[in-house]
Structure I
């Protein structure tokens with residue numbers, strides 16, 4: 001997915017409501033807002049990336065439907081991070097107690113929290129460094145476990161609080177550890 005960053009003048013800082021309106025009138029675009037007020041416009045994915053995302057989400061959905069420990073989200077879900085950014089991971093999950101603490105109105109808008117778990121799946125045209133910076137932003141915002149999956153390199157970078165990122169080369173699966181107990185992501189269909 002190619003991303004284009006649109007620089008907005010300093011005095012033109014979008015409010016949450018203005019950003020939501022901008023997204024609503026540009027439904028064909030996937031938009032994020034950085035903490036610095038930059039508007040990030042991401043193009044649709046290609047077929048291979050879309051299929052990988054679908055497989056990833058399917059595995060997460062199946063585990064979550066069995067365990068019912070939280071809520072899982074796709075890439076169209078916006079999270080309003082504590083630093084002011086609005087981000088949309090490719091896949092994410094929030095513990096049930098944090099979801100239950102949200103008001104019905106908060107659940108309808110960009111979720112005012114960082115997910116407990118997030119995945120970014122690198123597409124052919126993604127800038128890996130930008131995606132790594134995004135994962136560090138999630139981590140600084142309260143992320144408990146994050147995976148940056150790079151199918152082209154068959155590489156996964158795992159992000160955990162208070163630890164240096166771990167790099168795995170050609171793993172066959174990933175564990176949800178204590179954040180997603182019992183979740184095992186099979187990587188063969190994603191790396192194929």
Structure II
């Protein structure tokens with residue numbers, strides 16, 4: 001599963017392990033909003049790694065319930081984060097996900113005969129530190145996103161994105177670098193009031 005080679009995901013031993021993870025994810029998604037401490041403890045059990053002060057708003061969807069996910073500290077995910085975590089997903093500290101984001105590591109061969117037999121491959125995804133992944137973004141297998149990146153809402157990320165940029169669109173492309181203008185304005189013509197922050 002984690003080698004990048006073609007394999008059959010419906011193997012009985014794989015399915016048995018996966019169902020255990022999905023049962024735990026089901027329990028997580030049924031927690032009450034007031035059960036923050038319980039959610040935090042569950043995420044520590046479910047994820048490969050999860051740092052302090054992470055918050056994931058249910059419902060969370062994940063093929064393996066987070067088993068192959070490595071989140072740094074202070075990661076925030078709004079509702080309906082979908083992690084196709086058939087292999088590893090790495091997310092740096094303080095990264096934020098808007099609602100309805102999809103991070104996919106699994107793919108299927110182009111050749112129809114192989115898809116008919118249900119072959120699959122998995123390639124890791126790396127998302128850097130202090131990124132903002134906007135609402136409805138789709139990140140496909142094998143992508144690396146650098147640090148301090150903003151991915152605009154609705155973008156489909158099909159190629160690597162370097163650090164310190166704003167990238168948007170389908171396919172997602174670099175719009176511009178994060179610059180001095182961003183030190184003065186936080187949204188359109190709205191100025192940052194540094195004295196009160």
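Given that mean count of other Cβ atoms within 10 Å over residues 114-121, derived from a single structure, equals 13.9, which label among I, II identifies that structure? This value belongs to structure II. To which of I, II does the computed value -5500 (helix-only ellipticity at 222 nm (-39500 (n - 2.57) for each DSSP H run of 4 or more, over all residues; to 500)) belong? Among I, II, the structure yielding -5500 for helix-only ellipticity at 222 nm (-39500 (n - 2.57) for each DSSP H run of 4 or more, over all residues; to 500) is II. Where does the value 18.0, 63 come from, among I, II, when Rg and Dmax of the Cα atoms in Å is the thing being computed? It must be structure II, since only it matches.
When Cα Rg over 2.2 N^0.38 Å, for residues 106-145 alone is calculated, the result is 1.54; to which of the structures I, II does this value belong? This figure was derived from II.
A short reminder: the numbers here are calculations on the coordinates, not readings from a lab. As the structure is a prediction and not an experimental result, all values here were calculated from the model. Cβ atoms are built from the backbone, for glycine too; each structure is taken alone.
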